[in-house]
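Asker: There are structures below to look over.
Derivation of every value follows stated rules applied to the coordinates shown; laboratory data play no part. Since the structure is predicted, the reported quantities are computational estimates derived from the model, not experimental observations. Cβ atoms are built from the backbone, for glycine too; each structure is taken alone.
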Structure 1
Amino acid sequence: MAIRIVVDSSSDIPQELSAQLGIVTVPMPVYIDGNSYQEGVDLFPKEFYAQFKNYKDLPKTSQPNLNVLKEAYEKVLAEGDEVIGIHLSSGLSSTYQTALMVRDMCSEPQKIHVIDSLGASFGFGLQAILGHEILKESGENRDFSSESRDEVINKITAVRDRMRYIFTIDTLEYLVKGGRVSKTAGFVAGLLDLKPILHINPQGEIDVFGKVRSKKAALRKLLDIMEQEIVDGEGQTIGISHSNSPTEAAYLAEEIKKRIKVKDIIVSEIGCVIGSHVGPGTIALFYQGQPKR
């Protein structure tokens with residue numbers, strides 16, 4: 001019995017990479033001006049961001065459809081494998097709670113192991129990618145005992161607890177409207193025309209980390225924070241994600257190479273689910289530091 005990793009589309013893993021690794025991605029819904037779309041099925045970042053400022057209302061999102069998630073879990077079970085489901089932070093969404101409920105609806109719930117990523121976007125996607133590497137090192141295609149499976153889950157959880165999420169956005173407007181940060185933080189940043197530096201805290205919620213005067217200064221600040229916090233950079237794959245800002249993402253990748261020796265850098269687009277809450281112009285860095293407290 002092998003183990004397959006299942007994620008939801010808010011992980012922002014590039015489709016070709018998830019297909020290559022055999023990571024199952026469950027689409028999440030996005031609601032735009034009265035119409036419902038499935039991320040990665042009939043809604044993609046290029047068109048989404050091109051039209052973002054033309055939408056009458058801010059796009060809305062919700063957890064994956066129960067039947068769609070159940071079908072994904074059951075398909076893995078039907079192939080004789082177990083499931084490790086890694087899902088969007090419980091501090092930002094009810095997706096994790098939905099996954100627990102769906103697990104209990106499945107034919108073999110004891111073979112489905114759900115992890116709260118406590119993260120979002122490609123930082124949580126990196127958890128799944130590194131989880132795949134852990135499975136491969138542990139013997140991906142052999143039978144797993146309960147002890148070896150628990151060891152794999154513990155290793156993935158340890159990666160989760162070391163993962164850092166730092167990002168900057170053009171405006172706090174969308175996060176404030178969506179209730180992800182306080183109105184006070186949004187007011188102050190808008191009033192002073194500051195660029196916020198944000199992070200996801202150990203509870204999986206978004207906090208304001210700091211503020212700077214310009215986007216260029218914000219990018220430098222992201223690099224400074226990462227350089228201070230990263231542990232064992234040479235053994236790490238670093239993640240960069242962006243919402244319609246490929247030039248800035250490329251700049252970060254080049255600057256990381258100048259500052260720090262790392263194993264690899266993967267650049268990902270922020271998808272439509274996360275993009276609904278942060279808007280265009282967001283840049284994020286993901287890496288591992290000391291375990292979160």
Structure 2
Amino acid sequence: MKFFSFFLFALITLPVTAQKTKTSLLDTTAIEKITGIKGKSNKGEYKITIPQNDLDVEVDGFRIIPPMGLGTWIAFTPSKDAAMIMGDIILTEMDLKPVQQEVIKQGLTITAIHNHFVRNHPNIVYMHIGGNGKTADLAMKAKAVLDKVAQSRGHNPSASLVPDVTYTIDCKELDAILGYKGEMSKGVYKFTIGRPDVVLKEHGITVTSFLGFNTWAAFQGTADHAAVAGDFTMLEDEVAPVIKALIENGIEVVAVHNHMVHEQPKVFFLHYWGTGNAGQLAKGLKAALDQTGKKHPKMQM
């Protein structure tokens with residue numbers, strides 16, 4: 001009787017265990033070997049990042065460096081059968097055509113092309129890509145796309161070094177105003193804020209903060225002459241209230257767009273830019289943050 005009970009238990013649990021193992025592991029060694037880039041793991045997901053150190057971008061007198069939103073990335077997450085990738089590829093105007101042709105050639109999808117800044121010199125665009133398949137195959141496709149960027153530019157975008165930008169803002173003051181703790185990198189103090197209140201899925205696969213489903217804000221400069229750039233993630237009823245809060249607080253909304261196509265629920269992304277007193281900018285962002293994570297009445301036409 002004991003033997004029969006054990007056999008029945010094993011019969012029931014084995015397929016579940018096998019399925020769990022199949023959907024919870026990525027071959028990160030293969031990704032690193034194929035792409036030639038050492039990435040970062042987080043709860044079973046894996047992301048490679050390529051800082052665009054070669055792009056000398058300036059907006060309103062502020063230098064835009066990778067921590068201010070100038071880093072190409074591709075993230076891998078396990079799916080039921082293999083893996084899914086999502087990525088954000090930073091391109092110059094000359095890169096756009098050959099790189100998007102390479103994306104299609106590799107059987108990947110383009111889900112968005114948009115700006116992050118206005119008045120930026122030189123002009124740059126951001127192209128979101130996606131794909132599903134075996135991990136090694138996706139890594140090879142990702143490498144082909146990244147290689148096409150390097151070929152278009154004539155060099156490795158991450159090869160050069162980028163100096164720190166000026167930063168003398170009180171980090172603790174920003175933390176206190178926003179209610180989160182940021183991270184410092186090369187003179188940029190950056191906040192990354194997830195949306196734990198929303199379970200977002202693309203093609204039925206959960207999209208986490210690590211895969212780009214987050215709101216972020218990056219500060220540089222001095223207390224009285226600061227710049228902030230970032231991205232808000234919003235549910236459909238949050239779009240109008242967030243835009244209103246930002247504009248009323250002197251922060252410029254420079255783009256509203258999608259990053260994904262098949263996501264559930266529908267989400268939107270908003271890029272903003274602001275200059276001025278650091279504390280006032282943070283208070284403006286907090287006013288906009290307060291418009292997320294709660295129910296909003298429908299706008300009256």
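Asker: Can you spot which of 1, 2 the value -10000 was calculated from, given it is helix-only ellipticity at 222 nm (-39500 (n - 2.57) for each DSSP H run of 4 or more, over all residues; to 500)? Display every interim value, and only then the final one.
Answerer: Values: 1: -13000; 2: -10000.
The read-out was computed on structure 2.
Asker: Now for a different question. By the measure FRET efficiency 1/(1 + (r/R0)^6) of positions 151 and 231 (r between Cβ atoms, R0 = 30 Å, to 0.05), tell me the structure among 1, 2 with the highest figure.
Answerer: Looking at the calculated values, the largest one is 1.
Asker: A value of 22 was derived for relative contact order in percent (Cα under 8 Å, 6 or more apart); which structure in 1, 2 was it taken from? The partial results should precede the final answer.
Answerer: Values: 1: 22; 2: 15.
Derived from 1, not from the others.
Asker: So Kirkwood radius over Cα pairs in Å, computed for just one structure, reads 19.3; which one of 1, 2 is that?
Answerer: Traced to structure 1.
Asker: By the measure mean count of other Cβ atoms within 10 Å over residues 199-206, tell me the structure among 1, 2 with the highest figure.
Answerer: Sorting by mean count of other Cβ atoms within 10 Å over residues 199-206 in descending order puts 1 first.
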